[in-house]
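So, here come the structures, one by one.
Quick note: the coordinates plus some simple rules give every number you see, no bench work behind them. Source: prediction; values computed, not measured.
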Structure I
Amino acid sequence: MWKIIKVKVEPLTSEAFKPFGEVIESFEEAQPPVRKGGLKENAYTVTADLSEASSQSPPKPTPLSEGIKRAHFAFHTDAGQSFYPSRHCPTVYFVGLVQPGLEAEDVRAFYTDGSLGICMGLEVWHTMPICVEGTEVYKTARGDQDYQAHSVEVDFDLEQGLVLEPDLEGFDAPD
């Protein structure tokens with residue numbers, strides 16, 4: 001089994017998120033910075049539940065769009081990226097500061113009741129948002145350049161035997 005690293009969860013506020021980018025109240029606000037090329041929009045479905053196939057034990061990689069654990073993180077060199085929960089499900093965003101590599105202890109977790117999204121700056125480490133309840137469709141905008149050529153990635157599960165999970169038990173969600 002992978003070793004689970006619990007990440008302290010904090011409320012998503014503009015002040016707390018400032019080192020990573022901006023908090024947005026609508027997808028239309030999302031204007032990630034662009035270094036090369038332009039932006040493209042997409043939508044990703046993410047569910048709080050694991051499918052039966054995904055709940056099997058390692059060494060299968062940790063799912064990127066199911067459950068509340070994450071292991072794959074990346075940053076992009078062509079543009080920043082935004083995520084906005086279109087169905088307004090409670091969400092946790094994992095992010096890490098701009099730096100060449102990412103360690104598990106450098107990851108921060110931000111919770112929103114589903115009313116807020118994020119717009120990250122260039123080279124901010126992140127992963128797919130975590131839908132805490134139900135199924136969410138995250139609208140996203142990011143660079144239109146080749147993903148592989150303009151992304152730096154880390155897979156904590158396959159490289160270090162770790163998965164990160166938001167410590168929701170230790171978090172008292174604001175009303």
Structure II
Amino acid sequence: MKDKMSQAMTIFTGFSRYANIISEIGTVALMIMIFREVIWRYLLNRPSVFSVEISEYIMIFITFMCAGWVLHKNAHVSMTVLTDRLPERTKIRLDIVTSLITMGVCSVIIWKGFIGAVTAFLGHYRSASLIEFPLWISYSFIPLGMAILFLQYIVRIRENILRLKDLSKVQKGR
């Protein structure tokens with residue numbers, strides 16, 4: 001059981017890692033597209049019709065796809081003025097509680113985002129621009145990214161529970 005749980009946690013973290021790699025590729029693509037647009041617009045006086053819109057979709061993709069990896073690296077912005085003063089066990093318990101609350105928020109965003117993406121797909125919604133981009137694609141980035149973040153919170157909670165167990169062993173060993 002313990003080995004299968006570790007494998008699942010490794011898989012969940014792998015999802016986060018691969019989504020982050022893809023978002024890094026998206027960042028490079030965004031930089032190239034913006035560079036290209038600057039050259040074409042200001043030097044050649046031939047702006048594109050797609051750069052701004054596609055850039056917006058890529059930025060949504062980048063934001064949501066890397067959220068799980070950022071959590072894995074513990075790099076999300078946090079306010080620790082109060083929690084730094086708490087005992088280690090209390091900090092860990094508080095982190096578990098806030099992780100559970102955040103998983104609840106992720107669940108709502110996954111649910112509503114999925115409904116929005118399916119509605120856009122079934123309704124053949126397209127952007128109101130010259131390229132008429134299918135909106136279900138960009139709408140699906142949100143629930144997908146939140147699902148990856150949700151899985152990474154499962155990993156975080158498990159790691160915190162193991163840390164609590166280790167602290168208990170240390171305290172009993174004294």
Computing helix-only ellipticity at 222 nm (-39500 (n - 2.57) for each DSSP H run of 4 or more, over all residues; to 500) for each of I, II, the value -1000 comes from structure I
Assign the value -1.06, -1.49, calculated as log10 I(q)/I(0) by the Debye sum over Cα atoms at q = 0.17, 0.20 Å⁻¹, to the correct structure from I, II.
-> I
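Which structure, out of I, II, was relative contact order in percent (Cα under 8 Å, 6 or more apart) derived from, given a value of 39? List each step's numbers first, then the result.
Numbers: I: 39; II: 30.
Clearly, the read-out refers to I.
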